[in-house]
Structure P
Amino acid sequence: MRKRPNFLLFVTDQHRADHLSCAGHPDVRTPHIDQLAADGCRFTDFHVATPICQPNRASLMTGRMPSAHGVQMNGRELSTGELTFVETLRAAGYRTSLVGKSHLQNITAAPPPWPRPSERLPDDARRAHPGRYGQEVAGRWASDPSFDLDLPYYGFEQVTLTIGHADEQQGHWRRWLQAQRPDADQLIGPEHAEPTPEWALGRLRQAWRTRVPEALYPTAYIADRSCEALTRLAREDAPFFLQCSFPDPHHPFTPPGRYWDLYDPSKVTLPPTFHADLVDPPPPVAWLRAQRERDANFRPGHGAFACTEQEAREALALNHGSLACIDDAVGRVMACLRALDLERDTVVLFTSDHGELLGDRGLMFKGGLHYAPLTRVPFIWRDPGLTAGGTTIDALAQTTDIAPTVLVRAGLQPANGMHGRSLQPVLLGEAASVRDTLLIEEESQRSDFGLNQRLRLRTLRDHHHRYTVYDGQPWGELYDLQADPLELHNRWNDEGARKLRGELAERLARAMLANADCSPYPTASA
């Protein structure tokens with residue numbers, strides 16, 4: 001391998017860690033991603049900084065917790081004053097490209113649910129850093145054919161952008177599709193989909209059988225443009241960083257062509273917790289289940305909801321189909337890497353921005369809960385010049401660790417203020433772990449679950465326990481992960497766990513202190 005390696009980062013959207021065949025899932029088949037794991041290291045206890053799209057993508061780029069970089073919820077844009085690790089690579093001579101989803105800035109111009117106009121104060125304490133924001137708003141791309149990004153974009157010199165989900169995405173993909181097919185707009189969306197009246201998720205507008213052909217679907221487009229980027233980068237002497245970012249398998253589910261019915265909903269395996277009895281479940285779960293009993297048709301336009309078995313089966317089947325589509329795309333990009341003789345000189349990473357419930361506890365989607373299916377995501381590090389293949393690592397690790405690990409592998413120093421830790425000692429077998437605990441944050445604009453205030457929660461997680469507190473609430477969650485790995489028995493109100501609760505509360509406070517912002521450095525002693 002060359003002295004300074006190339007990097008190829010694959011990112012999926014809303015992808016649980018256990019939904020890979022190399023992770024032991026009984027149904028999912030992902031042979032190309034499995035090969036990455038067979039040739040590299042797969043982390044089995046890798047979690048997000050927050051289980052929300054925009055904030056965790058900002059944490060991926062900065063190596064910082066949401067409370068530090070400021071993107072604590074969807075609808076806040078990453079400040080141009082934040083340093084991304086891609087900018088550091090570029091400053092060191094790397095060529096940098098992004099193909100696919102970014103979501104570092106807002107993708108809609110819809111008004112936020114919080115604060116309400118009557119609650120809004122005249123001024124914010126933090127002023128926006130100078131820069132151009134709103135560059136990913138889908139409507140602006142749709143209404144103005146000349147609308148585009150300012151480059152470099154958070155360190156990426158070249159960007160081929162997709163915005164949104166399903167077959168309704170905007171950005172460069174939609175413009176390309178319209179150039180390929182004059183009838184492009186008649187192929188897109190539930191109103192133009194092939195009829196599937198038997199699908200319950202179709203009636204909820206959370207799944208439809210798209211008329212966009214496989215070869216024109218965003219996943220194929222991202223793979224094709226990634227191969228083009230690799231071909232261009234291979235002609236240059238400088239090392240490169242390429243991010244290949246798929247917007248699937250996030251709902252609404254629209255796997256194209258043969259991927260739609262690759263899995264039969266009646267034959268997929270339900271999560272083991274779907275029908276499980278929960279001991280003292282937290283009020284959000286109890287509220288969702290009770291709401292389903294009160295109103296069988298209750299389905300929010302956002303966030304988690306209690307689903308039927310049919311809805312869960314359909315979502316799982318279409319999720320698996322979307323993953324098969326992504327896996328084939330990964331295989332094509334890796335074949336291109338090999339054909340260009342770049343494989344030995346390129347570190348390949350695979351991860352996701354957050355997980356999904358997909359029937360876990362009889363619930364669907366995400367929001368306001370920190371169960372492992374939501375916080376634990378895949379992470380694979382394939383590095384021919386550093387590690388042996390086929391290694392499984394159970395060390396605690398987190399999305400924020402990716403930035404410093406890449407920088408250290410490139411021979412560069414992480415930035416002051418990064419909360420992530422380089423995983424290189426673990427990858428080299430020099431250390432069993434680089435951390436004993438994880439802090440997971442979440443802030444929401446919404447007051448879900450019948451609560452009278454917006455959701456704010458913090459979680460401490462280690463190999464033994466998961467401890468979660470909710471702002472302004474007397475209740476919380478405490479699970480013994482050794483005795484109860486599926487998190488079915490909440491011990492928050494267990495008298496026998498009172499001492500343990502106190503100990504974990506102190507550890508959470510210390511973790512929050514350790515993750516406080518220490519950037520920038522002072523410029524004088526006083």
Structure Q
Amino acid sequence: MAIYFLGDFRRREVLKFLALLAGSEVLPSTGSAGAAQPQGQATWGVHVSLAPSWFDPAETAGITPYMVLYALHDALVKPMPAKPQAPSLAESWSASEDAMTYEFVLRNGAKFHNGADVTAEDVKFSFERYRGTSHQMLKDRVAAVETPDSRRVRFKLRQPWPDFLTFYVEATGAGWIVPKKYVESVGDEGFKRAPVGAGPYKFVSFIPGLELTLEAFEDYWRKTPNVKRLVFKMIPDESTRLVALKRGEVDIIYALRGELAEDLARSKGLTVKPISSKATFWLYFADQWDPKSPWHDQRVRRAANLAIDLETINQALTLGQSKLTGSIIPDIFEYYWQPPAPTFDPAEAKRLLAQAGYPKGFDAGEYYCDGSYASLAEAVLNNLQEAGIRSKLRPLERAAFLKAYAEKGLKNIIQGASGAFGNAATRLEAFVAKGGAYVYGNYPDIDALFAEQASELDRTRRTATLHKIQQLVHERAIFAPLWRQAFINGVGPRIGEAGFGLIAGHGYSSPYEDVTLSGK
């Protein structure tokens with residue numbers, strides 16, 4: 001049975017929590033008839049510190065929480081091998097002819113880890129409490145959520161919205177389902193301390209800054225997981241992760257770069273697993289709407305684009321495996337517009353700066369980044385400084401960085417990134433259009449085009465509008481796109497199937513129930 005760490009609960013919360021467990025916790029099952037029982041342990045060395053907010057789908061922002069969501073939780077529909085929208089807790093769904101109503105039929109027998117059935121009320125509750133990325137857009141466009149019976153959920157829209165499914169089941173965590181009665185009993189903070197989901201693995205324990213431990217949920221509807229226990233050790237330092245893999249202390253590591261990636265490739269008994277992820281990286285000039293800022297001048301933003309030697313950085317950090325797409329939109333996304341290829345021209349960058357009134361360059365303030373990608377930031381920062389754009393690096397721990405980014409607490413230069421599922425419209429909504437989670441300023445003509453495409457049901461016209469938006473983003477140099485990242489991972493000899501690349505464009509191991517140990 002799972003072990004819950006309750007040290008942070010107040011006494012009344014503990015009593016209420018234990019009473020709930022006593023009435024609903026299921027004993028370890030014998031699994032499906034004839035099914036092999038989960039065995040052994042797989043240990044990951046992850047590149048970031050896991051945050052308790054990532055245990056709750058309601059707070060999903062970006063792609064990193066999916067490292068945990070795919071284990072602990074399940075969604076109505078979600079990206080899976082060979083399908084970007086695969087039936088999961090919903091066995092089927094349909095849309096009305098006018099695209100105003102979507103109805104989902106729940107899978108019979110799907111259960112949460114505490115033994116409770118997954119019901120329509122849980123789906124409605126999960127949607128209504130969602131407060132992560134794009135939550136306001138979802139709430140504004142959905143008029144009502146109806147539950148005709150325990151297995152049917154009906155979403156009624158205020159107007160036709162061709163991207164409802166893409167936002168609901170791919171680009172956000174709103175379609176990942178939590179147990180209503182349990183959450184109401186323990187509260188939001190209690191849920192993050194001891195989450196109960198419907199995914200292939202149950203929560204065992206979490207030691208902040210050290211590790212997360214999960215155990216197989218043998219009644220998972222899709223299949224009984226192969227591995228009994230999953231452990232995620234937090235090892236932010238790259239060299240320490242590689243040493244842990246070489247020593248057999250972990251079985252899988254994420255995100256190696258440069259010489260360490262080359263070292264991994266030379267190491268006997270270890271396997272390099274590069275993933276061409278859907279995660280794009282860029283520089284965002286947060287002050288470009290301030291007339292007093294140098295970034296207000298489009299020539300300065302264009303100069304920054306020209307100053308970055310992306311080819312050299314790509315070879316040095318990701319062995320040339322990343323793709324230089326020239327856009328914040330992944331080139332594998334629907335409605336992607338292909339911009340001109342990125343150009344490295346430091347002489348032209350200096351000429352543009354001089355033309356804008358900065359012949360000797362300028363002090364650009366601080367350069368904020370997720371600390372796990374500080375090596376990329378350092379390389380870019382060196383290029384900018386060579387062109388005369390002087391900035392000071394400010395790396396932050398990932399959860400703190402994302403929080404500050406979303407709360408508009410950063411300035412100057414922000415090294416942004418997103419690996420979220422979706423399409424061009426979902427990425428533009430989060431990072432370009434007015435009201436987006438990470439939007440610091442906006443352009444009215446782009447906002448008007450975005451509103452126009454949002455309800456356009458004619459695919460040809462919608463494609464043309466989304467391409468026009470991307471063209472304007474490029475021409476105005478709102479960003480300095482860096483790359484679509486190659487995620488270079490390592491796998492040790494105890495692992496059979498590590499789960500890399502099973503879900504197209506997803507940078508982490510998944511689905512976890514498909515992970516195997518060597519020889520199993």
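Using P(r) over Cα pairs in 10 Å bins from 0, in percent, for residues 399-486 alone as the calculated read-out, with 15, 48, 30, 7, 0 as its value, let me know the right label among P, Q. This value belongs to structure Q.
Here relative contact order in percent (Cα under 8 Å, 6 or more apart) has been calculated and equals 24, so which of P, Q was it run on? Label of the source structure: P.
Values in this text are rule-based calculations from the coordinates and carry no lab data. On a predicted model such as this, the values are computed, not experimentally measured, just so you know.
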